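Laboratory data are not the source of any read-out in this text; all were calculated from the coordinates shown. In this text, all values refer to a predicted model and were calculated from it rather than measured experimentally.
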Structure P
Amino acid sequence: MSALAALFFLTALLYAAVGFGGGSTYNALLVLAGTDYRAVPIIALACNVIVVTVGSWRFARSGNVDWRRTWPLFALSVPLAWLGGRLVVAETLFVGLLAASLFTAGILMLWQPRWQQDGPPLVTARWVEPVAGGILGFLAGIVGIGGGIFLAPLLYLLRWGTPRSIAGTCAIFILANSISGLAGQLAKGDGTGADVLAEHWPLFPAVAAGGLIGATLGSSRVDPKYVRLLTALLILYVAAQLAMRFYGAILEQVAI
């Protein structure tokens, strides 16, 4: 548990430095550590809530969250995150979804300078933001991520707002979906959620410390470009490990 806590601390530090929670990588580390896949989203979402709570409060307090503009993103994402959390999926599907999510997230972080564009906001249909938020919320509930790492590129491509307003919106998005998804996971009815959280309690102070340090470093003179690059490489590495595990599971099923 101590080695896993150290990895969680590092993950929280890196993700918080670039404005995210780290749920995707917490999931991957837990799966690779042999944790029961049914417990994985519960732990990851709880860690997400811890890491992004302070960042969300800071962004909201500094006026970088426009609630009037953000509500369409939450209209479907929050209920669908709860629904995704309630959904029971097979272990192979869970690992495959997680590997695909991590790979996509890593590529998006590597290509971030390309999708950060200047100019006036792009005009889109009113349904785009609610539907996009709903899809990300549903994914968040199933696999235990916040969805902000996928929302950020979309908002940048739409030229939705300033970098700080986008970061603040993503932080609130991660927090809301993580809480809703966690509630869905805990409501599955097997009664093991509290035991899972109690058993893995050392991970929670680890991510709290890492998130606090990462947020401090991210707001200082540390160049976010290098932090983002290191985080993307970490994500792609664990995605490759999960993809190999997923491939092995598929081969076993075919052989049977």
Structure Q
Amino acid sequence: MCGRYASSHDAADIAAEFDIEQRELPDIDRDWNVAPTKETYVVVERPRREGDDGSSRRQLRVMTWGLVPFWSKDTASASRMINARMETVAEKPAYRRAFRQRRALIPADGYYEWYHSSARSAAGKAVKQPYFIRPRDGSLLAMAGLYEIWRDPAKSDDDPTRFRWTMTVITTTAEDDLGQIHERMPLMLGRDSYDDWLDPEHDDPASLLGLLEPAAPGRLLAQPVSRLVSNVQNNGPELVEPITLAGEEARHA
């Protein structure tokens, strides 16, 4: 799965990376510990409106991580819908419409996974060692995702907060090296697939699924990092700094 990631690039850098021409960009704090229910940057393309130049509009939006289907009565399920499995995303009711109409790219420096080592702490508990997984070349990750716009029935039509924008990350089986840490990983898209993936007029499930391919073996680098990242209250660039494991823990990593 993907349950935590880092997003430290500012809006201008992301706009440049994804060819976004937007007069006013949203602005949120850099976050090295993005967790479910947090707000984060998401790249989407919205259908053209009357008066537009005829093309869809690529935008940088701020959304909450944890998808709320449009038909939900409330947001209670959001924290459980942070990942959508590639194997069922085109058919599962919670994701089916979003997969056809509301696809997204989620910019990230990299993501975290926890390895369940056989090593034990002084208290006898199993050690869960976090790893930060990022592109080996230092480039920005474009994680494949879906988004929805949920209308809060408790709010009036003139309330500007009545719509909630939420997203989920699509996952697949991890490649061999990364599978030793966790069996699932987020799907990433290359630049040559951005346009087709984001195009709201592109709604053929088979063609869309064909765009989703696991990262090529060796493209991603997994490095152990401080257990500080396990606490969502901790934040800062020190969370992604590699550490050296020692003793029993290193032998099992």
Structure R
Amino acid sequence: MRQVALVTGSSRGIGLATAEALAEEGFAIALNGPQDDDELRAAHAKIKAMGVPVVAAPFDVSDLTQHAAQLDMIEKALGPLTTLVNNAGVGVLKRGDLLDVTEASWDRCLTINTKAMFFLSQAFAKKLIARERPKDLFHAIINVTSANAHAVAVQRAEYCASKAAASMVTKTLAVRLGSENIAVYDIQPGLIDTDMTAPVIESYKKRAEEGLTLFPRVGQPKEIGQIIATLASGKLPYTTGQAISADGGMLVSRF
């Protein structure tokens, strides 16, 4: 049987790179974006050209009422899900003094970056637990959080809070689902060249070259995708609950 993955927020960036890496491993892919737009259709065409089964699942992950129906639709199209990659996420509405953070920006970050991934993971886990699963297929939930789960970015306090909470959600899921043979991981990207970081990527590149990261460069979405595909394929066996810092050594303590 083929492994089947839903990758949220996979119209572009880290999500699309993850879908490509999983497709290279032979996974069937469910792509997700908040709406059926040109980006999602282009991503669908790209994965289809790789020769694996693929379906587009346009839905807003923050709308919890859609979760069960979307998972059912994916399984009807591709077969039983084995893998959930919670990648969909948003940044702050406006960078600035945390004393000026608005309730709207706080709620947006916590709703999409934390609440949505928790409840989609819940729906996914219930579906897996309710059925017999082939023992030769690896089952996993992989959450893309951020280095800001640990490192303070004072101009993005609400984002940091949402990612710290998401990181703890990963640990709680790992503890609950270990006995069900479902692995759970937390990938914490650092400075990655994506649309989200585009407004500040040049300053990040300069800081990386000056020593902020141990590797003197920013990371690429493809590299995060490769890490996720490695985990989803069970190539790090007998592991669960780990937080993996994909940050070029940025958070290594040093003098």
Inset, instruction - Kindly point out which one of P, Q, R the value 4, 19, 23, 16, 13, 10, 6, 5, 2, 1 was derived from, the read-out being P(r) over Cα pairs in 5 Å bins from 0, in percent, for residues 131-186 alone. - result: R
Legend entry - Structure responsible for -4000, with helix-only ellipticity at 222 nm (-39500 (n - 2.57) for each DSSP H run of 4 or more, over all residues; to 500) calculated and labels P, Q, R on offer: Q
Inset, instruction - Match the computed value 9.1 of mean projected area of the Cα convex hull in nm², for residues 67-154 alone to one of the structures P, Q, R, and report its label. - result: Q
